[in-house]
1. Of the structures labelled I, II, which one yields -26000 when helix-only ellipticity at 222 nm (-39500 (n - 2.57) for each DSSP H run of 4 or more, over all residues; to 500) is computed from its coordinates?
2. To test your reading of the models, identify which of I, II gives 2.3 for distance in nm of label points 7 Å out along Cα→Cβ at positions 3 and 99 when calculated.
3. Figure out for me which of the structures I, II the number 14.4 belongs to, where mean count of other Cβ atoms within 10 Å over residues 11-18 was derived from the coordinates.
4. As an exercise: Cα Rg over 2.2 N^0.38 Å, calculated from one structure in I, II, equals 1.32. Which structure is it?
5. One of I, II was used to compute mean count of other Cβ atoms within 10 Å over residues 51-58, and the result was 10.2. Which label is that?
6. Starting from the value 39: which structure in I, II was relative contact order in percent (Cα under 8 Å, 6 or more apart) calculated from?
Structure I
Amino acid sequence: MNVPAAVAAGLVATVVMTALMYVAPMMGLPKMDILGMLGSMLTPTRRPAVAIGTALHLMMGVVFALIYATLWTQGLGRPDWLWGAIFGVVHAVIAMMAMPMMMRMHPRPPAMAGGPMAAMGLVMGHVVYGVVVALVYAAGQ
């Protein structure tokens, strides 16, 4: 496994996915402030919450990219757009299952939109993340 390529892929893909989340309302999808939500688990003040949330989100993006790269190295698929999309769908399902638990753990759960449009946005964001991880990782080989 190429660790530097996986780290770079995770960072790039997380930035792309985060940007997509913030423009999602312009495409008719619900707003999801993942950076604020993650950071507000640790601090009630908005500015530090966003900074902390950004660091947490980038770190999680790197961890998941390392998991993807490990799976590819072990022979489960390969780093191309199709396998990136497949891993992204699986990642989205895991995120959907983890979201209720995260909200129960959150000291001040934020109001979040639900329903099919929110689920579609979550899947779309993770598929984009997976594809970008795969392409950036493959380019770094």
Structure II
Amino acid sequence: MEIILNQDIPKLGYKNEIVTVKNGYGRNYLIPQGYAIVASESAKKQHTEKMKQRAHKEAKIKTDAEALAAKLEALTLTIGAKASSTGKIFGSVNTIQIAEAIEKQGFSIDRKMILIKESSIKELGDYNVTISLYKGVDVKIPFKVVAE
């Protein structure tokens, strides 16, 4: 089933993309939630016209995202967490803490854009996080988890 996405959906696609999904996923989840519409012939024509008008705006957004990515690459974050004497953290480091650390550096990043490769960070040490700023504009930021 082909659908047109109304918003960005992680691991599926970006807003205004035409993607193919399984029928049940599209009919039972994406369309009723308002995340997508069925890609019929008339919807595809409207989509094409809308994309022509939006091409100029997207170029500006992408250049802004690339400029922000260049600034973010220079960052090195340090996140403090309560830890035991063996180096285990009480709890774990998540995207909220990373977003707050980036905001302290003067950048506003939505926590939903942050992807942590490890399933959970529960020990002190050095890690990397990927921030997806825009289509094809991803930046890796190293960060260190230290004991408070």
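1. Working: I: -26000; II: -10000.
Of the options listed, only I reproduces it.
2. II
3. Values: I: 20.0; II: 14.4.
Checking each candidate, the match is II.
4. Of the options listed, only II reproduces it.
5. On the way: I: 17.4; II: 10.2.
Derived from the structure labelled II.
6. I
Since every read-out is calculated from the coordinates, none of them should be taken as a lab result. Quick caveat: nothing in here was measured; it's all calculated off a predicted structure. Cβ atoms are built from the backbone, for glycine too; each structure is taken alone.
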